[in-house]
Structure 1
Amino acid sequence: MSEQKRPKKSENFSEWYTQVLIDSKFIDYSPVSGAIVFRASSYFAWDMIRSATDVLFKKAGIQDFYFPLFIPEHLLEKEKEHVEGFSPEVAWVTHAGNTKLEERLAIRPTSETIMYEIVSKWIRSWRDLPLRMNQWNNVVRWEFRHPTPFLRSREFLWNEGHTIFATREEAAAERDEVLGIYNKILKEYLALPGITGRKTDSEKFAGAEASYSIEHVMPDGWMIQGPDFHSDGQKFSKAFEISFLDKEGKKAYAYQNTFAISTRELGVMVAIHGDDRGLIIPPKLAVIQAVIIPIYNDSNKEAVLAYAKEAKDSLGESIRSYIDDNDAYSPGWKFSEWELRGVPVRIEIGEKELKSKSATVTRRDTLEKKQLGIDELGKGVAALLSEIHENMYLKAKKFLDSHVHDADTYEMLKDIIKNSKGAARAPWCGDSECESRIKEETGAKITNMPFDAQGKEKGKKCVYCGKDAKYTANFARSY
């Protein structure tokens, strides 16, 4: 679809988002609603996120495991709150061929129940702890009616961190470490900022004592949850008998955490950074970081193509580059196509550049052009890729900051939500009744209670009931 026919991001974000994903060859739809095809560029981006995160996990002492996709029904039902939270989402296997199974098998919505049944046999003493596990896998959740690629997919990819500790203090100390890893990945790879904080009890993970999240504001003013961390306490350890003999020789139950980052972040990346021309991919996640477009005619084709190859060699192996020498399309068409795909840098090589031993370099984020000598191309483009990433992050941070508004009165909160201005940051008494009534009346829920906004409630009143405020919370419509 051409840029002219594609809806403008500012006028119809939802249509722009889904169309640009397809037009840019980032994804394709599959015959199963809510299950998308990751094309080369999107899977490369996810693989880079996965690899970088995994390096940090291993450095922290978290090891990779893999547990089965299928979960027997009796295991899923072992922890009541957990199964009730997931029961609407579970897809079931009931038959093998024409034979009905004796027990239904859940297709992994999350792996707590099958993992803990097994690892409970591994732990006998305090010396067996901590056990810090992670697995990279796919999960299936089927509860929603209107799936949106990446943002609400029925099958998605993620990491599942599952860690087990002897004491509550050890388990609690892991929270900031893991959330720090996720924030580092968001900033250094996706060029995305986020709001880190605690979920309310009504919004926490099913089975957790407390949940924490990194939240993003989307271009339509709605918020979406990114990576999360859950303090599960002893709920699962008691349900699955994950017990051990402590240093005094007494039986004790373990303390557990769970955490995840998913392919939803690719959707957030597309939504925040993209423009009316298409995607803008952060350099570290771009399968092609620099595309070289030779511009030639019949008389100089051979010389220009040879010079394009020289330019590619000058870039070196550290920069992922590609020469688009396809004769079927004009240079102008190629410019638009690679802009649509979000390649960070475009390098034009023509007669002018050949004579001056230079290259015309255009950055995707601002479309600014500059001339670089062929001998400085590698160093110059490497520096430009760093500048592009930094600019993308600062622009996204400015957008986030401008879409979080203080609301000291209920009228202010309602205005922010009604006009899709983003999140309303407001004082809250901590009463779930106020939380639910605000949601009923405005459609906005508490996305989280930001860490950096707590402790500033003294003298303030709850935005809804007028009682003394205990917390500062972000209220927003949410995906």
Structure 2
Amino acid sequence: MNILLIYPKFPDTFWSFKHALEFVGKKAAFPPLGLITVAAMLPPAWNKRLVDANVRRLRDADLKWADYAFVSAMAVQRKAVLHILDQCKAAGVKVVAGGPLFTVSQELFPDVDHLVLNEAEQTLPLFLQDLERGHAKRVYTTPEFAALHQTPQPLWELLEMRRYASMAMQFSRGCPFNCDFCNVTTLFGHRVRMKSAAQITAELDRLHALGWRGEVFFVDDNFIGNKAFLRNDLLPALIAWRKKNPGILFFTEVSLNLADDPALVRQMVEAGFTKVFIGIETPNEDSLAECGKSQNRNRDLVATVKSIQRAGLQVQGGFIVGFDHDRPSIFQRQIDFIQKSGIVTAMVGLLQAPRGTRLYARLKAAGRLQGDSTGDNVDGTTNIVPVMSLETLKAGYKRILDGIYAPDPFYRRIRTFLREYNPPKVRGHFQRGHLKALLYSFFKLGLFERGRWAYWKLLFWTQFHRPRLIPDALVLAIYGYHFRKVCQKSAR
């Protein structure tokens, strides 16, 4: 059996890092972790080939070779999925589809031959059994969640690893919180399920053996969902692993209550974590209450963020405007908060209601939904009817983008971050792409982009005030180039 695993192309989004990747000669920011994990669950005797459309195009020869095409995707890849399904249908290749997009929107894909939904550890074996018997059903679904000790190591060998800026791993699924606009708990539940520390270090051993020396992204929606296990099991194991394999660094997603445990922050830094993405959403207390973001309420949010930065973790932040309790003043409040906090990577989007969320159900009942969310956090669209007029909301959103990503405020925000940041002693491996990025940034940002004087001012300031952080300043400057490109498109 020849199995073609296909990952659709991402559009040009905030997290695609498309315009930053050109500085380091990479094709994609992250690999398709779900597909290469599913590949490891298929019979070993089957032939497997991966086509990540973010790395190379799907060819007619690939489809001619395949007996089945396995497709996985997220909501933001919907348009690319439809194109791939058309290609497969034209080639006469049957499609097996799964992943978040298909799990929450299966009715949108009537031409898919087999839908293997929810967690593959639970539903894929049932499909494979029926396929072997010659009577595979169209839909496989379950309300049960998998114990992650069942999850095999991903088949990293299927990747062209040199094409990616980072590798990805998963330690846990599930989140103890219940934010109104988030479908993580719909997909993965509230109970945090984890791999063992031995599983994680074995995956790292395999990546290292295959020659990977770059960053590794733990894709968990809330890495600190079980603090006790982290503190007593995983982080000590990572600290021990990195003593034997120095240089590989980690980043992940956490909730803001990480700041309540300074010892855990220090332990994460010692284990090699350098960045954390946190859903901060809004400085408006009423809007935090509205969306159920209890872990962010009743705090000095700027001070909380800076405490994490001073401990050695760069904070990347997610922000939302368009809550029912938002007033026109929210736009300047968001700008002021982002600038004062020094959150350089600040993803700001209009409120969207994804399928499977409490927000979606509530607004549907109220007649306030307009189609599906795009899954693109910064495309300037919303599928809800806001309390604020849509014209005011969109004009205010454009004002935020201009206020935080125009060159002058953006480079000032980098300096705000660098003043507070206390970097860990360990640094990553130097790679050939780093020198290329340095020289290309001098050329691209320092000579030809609007705001080039602000770029040079940042570098000179860093050289005189925080010389050890020159690499960080350059990386963030390159990120800014990408963010400006994406935001210019969103603000049209």
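Every number here is computed from the coordinates shown, using simple stated rules; none is lab data. Computed from a prediction, not measured in an experiment: that's the story for all the values here. Cβ atoms are built from the backbone, for glycine too; each structure is taken alone.
Odds and ends about this structure:
- Origin of the derived value 12.6 (mean count of other Cβ atoms within 10 Å over residues 41-48; candidates 1, 2): 2
- Comparison of 1, 2 by FRET efficiency 1/(1 + (r/R0)^6) of positions 65 and 425 (r between Cβ atoms, R0 = 41 Å, to 0.05) - largest value held by: 1
- Parent structure of the calculated result 0.96, given that Cα Rg over 2.2 N^0.38 Å is the read-out and 1, 2 the choices: 2
- Structure from which -12500 was derived, helix-only ellipticity at 222 nm (-39500 (n - 2.57) for each DSSP H run of 4 or more, over all residues; to 500), options 1, 2: 2
- When percent of Cα pairs over 30 Å apart, for residues 153-384 alone is calculated for each of structures 1, 2, structure 1 comes out greatest.
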